[in-house]
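Enquirer: Scrolling down, you'll hit the structures one after another.
Just so you know, all these numbers are worked out from the coordinates, no wet-lab data involved. For clarity, every value in this text was computed on a predicted model and none was experimentally measured. Cβ atoms are built from the backbone, for glycine too; each structure is taken alone.
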Structure P
Amino acid sequence: MGVIEGGGRIPYNEQARRVKEDNAANWITRDPEVKCYMPGVPRATYLPHPFQIIQSENDFFIAYQFAGAVRDIYLEDPGPAQLDSWMGWSAGRWEGDTLVVEVTGLHDGTWLDRAGSHHSYQMKVTERYTLMGPNHIDYEATIEDPLVLTEPFTIKMPIYRRMEPDARIMDFRCVEFVEELMYGEYRRYPLPRD
């Protein structure tokens, strides 16, 4: 099972494929999610944690449960990103009933998944949010990255509204769960790593 359109693989160039394979072999110490860093885009959208979309007249705001990550999606183009960040710089526009969001300025330290799929600082993500009904959104993201990809690729999946009466974003600060992994070597008597 996968979310890449056409059931394919990420079209990495040869050097990038080798980096991806090395990342996969060493994911427990390299995956930014394991270290509780913000997940980046589009990964934040398909992590198994809820998020909330808030709309105003001028922009959208997305609050993610994982790592307290947030994004502003500006409907008036704010210009280019002033610096790279974990969640990038998002500019949106309407194409009919579809919200199209172009995300640039993404920090190259995020991954696309737990399999070591990486990107460069030149990655551009074009997201498409199309309402399918009152409780479902068709989500599509096209990833372009001239430094690591031979061609763009697209992922696609439905996003479901949480329907519980008390549904809300909770506080998920995962550092407590990975403290030993991240800082255990600094203990006076480190635990064995076998």
Structure Q
Amino acid sequence: MLNVLLLGPQGAGKGTQGKLISGENGIPHIATGDILRAAMAAGTELGRKVKPIYDAGGLVPDDIMIELIRERLCADDAANGFVLDGFPRTAVQAEALDEMLDEIGRPLSVVLEFQLPEEVSIERLTLRAQEEGRADDTPESIRNRLRLYHEQTEPLIEHYRARGNLVGVPANRPIEEVFEEIQRALEQVAVRR
């Protein structure tokens, strides 16, 4: 079983690498935004709870996010593992995730920390905004999201380092090189298990 968590600033390539890890290992890439949209589309009880908050552009409360993640990790396709991307974002969410994974007997195999200089992150997000025409990727919103990452999510790196399963991945390289390094890290994890 391979349970992977991706951490790193916006623009570091987590989504791209998450899909590659997923394809290579036959485990689902679980991006929280996708889960929310799927739950709403399926009209599940959780989806109905989330829809008004999501439609209003609000942040979905931690307890609901944890419940969504629990539901998703217990799905049949996640029986052999998962790649979790976009969650947890705060210390409260990390603690809750740890407890839930202990409860369902699915400890994290490895936490991959994507390391990217801030200016490269800004460049990548600005380029993405131009290519995809994303109105939310203004220079101000990009800086704000990175500030929130540094304040709220970056402290989680120490949380996982203390647990001994954190692997740093320099993300300022071509996609193939980053993926090769990730594959080496995952092989090490497999050897340790």
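Enquirer: Given 0.90 as the derived value for FRET efficiency 1/(1 + (r/R0)^6) of positions 54 and 166 (r between Cβ atoms, R0 = 25 Å, to 0.05), which of the supplied structures P, Q does it correspond to?
Expert: It was calculated from structure P.
Enquirer: Suppose distance in nm of label points 7 Å out along Cα→Cβ at positions 22 and 158 works out to 4.1; of P, Q, which structure was it derived from?
Expert: The value was obtained from structure P.
Enquirer: One of P, Q was used to compute distance in nm of label points 7 Å out along Cα→Cβ at positions 118 and 150, and the answer was 2.0. Which one was it?
Expert: The structure behind it is P.
Enquirer: With distance in nm of label points 7 Å out along Cα→Cβ at positions 110 and 126 computed per structure, which member of P, Q shows the largest figure?
Expert: Greatest value across P, Q: structure Q.
Enquirer: Taking FRET efficiency 1/(1 + (r/R0)^6) of positions 46 and 174 (r between Cβ atoms, R0 = 41 Å, to 0.05) as the quantity of interest, name the structure among P, Q where it is greatest.
Expert: Comparing P, Q by FRET efficiency 1/(1 + (r/R0)^6) of positions 46 and 174 (r between Cβ atoms, R0 = 41 Å, to 0.05), the maximum is at P.
Enquirer: Suppose Rg/Rh (Cα atoms, Kirkwood Rh) works out to 0.95; of P, Q, which structure was it derived from?
Expert: Corresponding structure: Q.
Enquirer: Of the structures labelled P, Q, which one yields 21 when relative contact order in percent (Cα under 8 Å, 6 or more apart) is computed from its coordinates?
Expert: Matching structure: P.
Enquirer: Computing FRET efficiency 1/(1 + (r/R0)^6) of positions 14 and 62 (r between Cβ atoms, R0 = 30 Å, to 0.05) gives 0.90 for which of P, Q?
Expert: Computing FRET efficiency 1/(1 + (r/R0)^6) of positions 14 and 62 (r between Cβ atoms, R0 = 30 Å, to 0.05) on every structure in P, Q gives 0.90 only for Q.
Enquirer: Right, something else. P, Q: which one has helix-only ellipticity at 222 nm (-39500 (n - 2.57) for each DSSP H run of 4 or more, over all residues; to 500), as calculated, at -4000?
Expert: Structure of origin is P.
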